[in-house]
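Q: These are the structures in question, set out in turn.
What follows is calculated from the coordinates using simple rules that are stated; it is not laboratory data. Note that the structure is a prediction, hence the values are computed from the model and not measured. Cβ atoms are built from the backbone, for glycine too; each structure is taken alone.
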Structure P
């Protein structure tokens, strides 16, 4: 079979849930605070994947205003019961401290493209929910349980309860069916049935460098579950020099020919600080069932960078320059933050991307920021801005963004007498203070468009600008792009879960919603010698 290089979904695409319906494969991944919620990619050969939908598109399904960074949609589970698609997801409202406020929902659709139903609320006892359709017609809901008392563990085990689709609720007793291994932090459950065994796949060790996929089985769905003889069928925790790190949180799929594959999240660290700028990505491994009824990852448990799959990957689209225009609406590569009311933050009615200045770039409620994932270690980005601010509280421009505490932002703003100027507003891993480093201003003409650009080569980020027909010239120092990473995005080793984005933003802290117009947006991948594990 042809060989591909992992990951199969590069850039921020974590917590994969995979499904095959006939000849079609689908992977659902987490989107956290980015709207619309959940990314679903499609493939027919496990090698080439295309984004087909983000199903959580309206307020009734998802409203993340006020959700902190790295909260929102966690760990969706996509399934099909022979009649329709089922999508289970969590909306996390708080993650830091002793408590987790995590609400679990189900939506359904006859077709993967939708329309998707309004949600059914299920429970709030923990996160990472999953729905299992048993061969006797029963449906079972599993999720990890959170215990704020730590008695004995905060990650208290995997809860199992029957789901009644007609009543639209959980019924019968709730069981704690599995507490994991000594690696602890058991989460990410998926149930399967094979040859009379119920199999439970979980994630353990947290989603950083101790992450792992753990496997267990039982003759009864409610246990007791026996842990795999190897404990963890996939992990990089004991292989610090492996190309794919942070390997865990997986799901299984079987091809029509009977081959089994495991998709899992992974990270590709750069720099000596081991920073995963592209966030948690989705990779794939071939797995094999042995005569004793257990599964093993081929050449595992350390994940392989190169894997054989049925299809041959065409990397041409991955390396192609993307020049986005807005005459047909917002291109599907772009998302925005938190709000289900996008008409308040942007419009494409004029054929340009018009942002309405709202709250600051650090807001958890309503900010006008539209961006796409960074999917390459090195790239160029460029846009042209038409913006007429009247004071320093109005600013718009180009941003390389991770979170409210962690971004680089070249802005057009104004000073005394409405003099336009360029300012670099940088927040470099500044949790919890959100401090800004502000460059020396560069005055520009008070009228006319401004071209803004940036280049990233490995960890080196440089901004550029041009006025009128002038050539681009650098502005500000060379910055450390590796700070736009999970490892720098929050205050805990396990506290940040997304990835770097690049896009445009506008703020009007006067509250007058001053508009900023962007003519186009260009994202140009670059092959660079520093990018060791680029696909």
Structure Q
């Protein structure tokens, strides 16, 4: 810093004292935005992207202060000093990370990759910590200073807004989750199980018989879920937690969702309701397989078909004409492009071809009302009552009673209907057995949970639904995806249009033997295009 300029900290705010011997003029650097103040009178404010020299110099100043544990100075080189200072202070004080050494890589434009090597020490235990991250240098909007563009991921790549770092004795003991065959389930072997295992630990860690250890964790905001462990300093004794997962089916599900981005899949055992696999391949890490709330498209026609049969409107071999269009209360619905109309179609034919108009033409038949689809979903399939107790957080579907165009849209899985793969795997399980068995991941015997109940569908209805799904898997829209699968198989495809997306979400649900599975791929197109192959892979492993 040039002669005649000194820095002081006043109430946590940097003040740059400018001038001669009197140091009479103060320039306050805002601790709120880190943008640096107005600069000397008459000085021009720089604009445009930072130069290579500015990028290097800014990164170097930030790294040097960070290495020294000087959170305030490091934060002053960012464009959000208050938030940056809080996290950088926690890095040393709450996370107990010291001995920081940062090695910058070669800058690409204004982006600087770097490697952090440090150690974490707590109550006599010390472990090394190494990871890679990246920062970007930007031009301050008001001052023209080159500043680090603040993101929590600068401090650690797994940090998001509202997160902080903490090292302490674990709030709950670790668990050793095991599958139904006794295989140990870890996030290293089954990556998409990471959030599920963290939730199981938070809920059952103190019930599984383990003792806590000492860990460096990411502590999320109030609604961000359980802590995410980063480093174990002292091992506790993990408690053994038995789950319903099948290691073989889970492995297949993990591989299957990797085929398509933003995909989720669930497999259940229809005879018991036990969850065999849950896998997600999503950039946001969200467990959409259990917690998603999106339109299920034509997979919903399983429930709609059950409603038509149970209310005596038609049967599998009864009439369900499939015209080019169907109008319901001023809204016109169409079929997929290229689908030939069939005025003499049966419900089985309309189902296996996934004809939208055939279902919509029947929903105003006596004795159906605005509430009929809701009643079918809630009373027979156990959906939409907010009472599932799976062992982790889950959403059990939504099929509201509505009038107007949304009543017709709901019959084909659009409008206000919301589902996720867990719900649709359960729907298939109920459809083919006639019994609703609430899916669960951990036995209710462990914590006394009461599983949800519903009366299921009559066996005559189940037999018709199962046969229509068999036809769909062998002769209809699901045949290509299910090709090559032996045994007793069935399927239903779906594509759900979503506002703002040019390509529909791909849905598929199916069964093989005593395994039912459902998948969804965002913007995956037709049901058989993306979700279909995922389900087929899972059924191949578990059927």
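Q: When helix-only ellipticity at 222 nm (-39500 (n - 2.57) for each DSSP H run of 4 or more, over all residues; to 500) is calculated, the result is -7500; to which of the structures P, Q does this value belong?
A: The value was obtained from structure Q.
Q: Next question. Output the label of whichever structure in P, Q has the greatest value of relative contact order in percent (Cα under 8 Å, 6 or more apart).
A: P
Q: To continue, here is another question. Given a value of 15.1 for mean count of other Cβ atoms within 10 Å over residues 92-99, calculated from one of P, Q, which structure does it belong to?
A: The structure behind it is P.
Q: A value of 16.0 was derived for mean count of other Cβ atoms within 10 Å over residues 156-163; which structure in P, Q was it taken from?
A: For mean count of other Cβ atoms within 10 Å over residues 156-163, the value 16.0 is produced by structure Q.
Q: With semi-axes √(5λ) of the Cα gyration tensor in Å derived from the coordinates and found to be 55, 29, 19, which of P, Q does the value describe?
A: The structure behind it is Q.
Q: With distance in nm of label points 7 Å out along Cα→Cβ at positions 204 and 308 coming out at 3.1, pick the structure among P, Q it was computed from.
A: This figure was derived from P.
Q: Work out the source of -0.67 here, i.e. which of P, Q gives that when log10 I(q)/I(0) by the Debye sum over Cα atoms at q = 0.13 Å⁻¹, for residues 108-235 alone is computed.
A: Q
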